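Next up, some structures in structure tokens.
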Structure 1
Amino acid sequence: MKNIKYAEMLLYKSQQDLIVLKKLYLDTEVADEIKGFHAQQAAEKMLKTVLTFEGIEFPFTHRLSDLLDLLKDNKILFPDSFEELRFLTPFAVEFRYDYFEEDDEPTDFEKIIVLLDEVNEWVIDVIHSN
């Protein structure tokens, strides 16, 4: 069953996380784990917004791959670029309680913000087109 009020609240909460990320992403005193956490939370809440709006039940999870797969399983189309969200999942829990060690390149939070802005616009389109 669709829950438009809850979907709108999730969207609002996702935008709060995105605002925090945008304010902090250049601040070198803020750990990447914190920036990544807000990026993951924004993405998670955005995907859950669409699922909630469409009346699709989802498990309690922070795994973005599960949420993306659930959208696909329910024939909700989204741009291929959103698949890149999957790599944010470890920021939800794993890196909240462990050190985040980057591989060769630093995390490109500017690129992540661009992607999250695209997801945000898609979510808004979905909930306002129905």
Structure 2
Amino acid sequence: MIAISSTGNTESALSDPRFGRCEYFALYEPKTETYTFIENKAQSASGGAGIAASQQIIDLGAEVVLTGNLGPNAYNVLKGAGIRAFRTSAVLVSEAVELYKAGRLSPLDEAGDAHAGMRKGFRGGFENK
């Protein structure tokens, strides 16, 4: 399963550059080519949103995450669980999935700045290949 940080609960919503504080996670099941949308329980947490969102993704059974940025805590939790993460820009959720399937997204090989999601926007460098 692929989890995409999302600004809304439809395939036509934009992917969200924030991970821990995104509004929804779009869950794409490649076998059935279907989407499910789950509210991010950590979006309004006073602290530890990245860790809580990462645990939610682990509990949901995702194998891949598509997002704009992962803070150090979220990055370490996901990496420790064997979940691969890829960087996407603000594109439609469905387009992010297609870019991933085409091998056009860069892996997130290191954590971004802590608390980057609190600024609610992309910080440079989130371009797709």
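Results, tabulated for the structure shown:
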| quantity | calculated |
| --- | --- |
| Source structure (of 1, 2) for mean count of other Cβ atoms within 10 Å over residues 3-10, computed value 14.9 | 1 |
| Label whose coordinates, when helix-only ellipticity at 222 nm (-39500 (n - 2.57) for each DSSP H run of 4 or more, over all residues; to 500) is calculated, return -19500 (choices 1, 2) | 1 |
| Structure responsible for 35, 29, 26, with Cα extents along the principal axes in Å calculated and labels 1, 2 on offer | 2 |
| Ranking 1, 2 by relative contact order in percent (Cα under 8 Å, 6 or more apart), the structure that comes out highest | 1 |
| Per distance in nm of label points 7 Å out along Cα→Cβ at positions 67 and 83, the highest-valued of structures 1, 2 | 1 |
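Each reported figure results from applying straightforward, stated rules to the coordinates on display, with no laboratory input. Everything numeric in this text was worked out from a predicted model, so none of it was measured. Cβ atoms are built from the backbone, for glycine too; each structure is taken alone.
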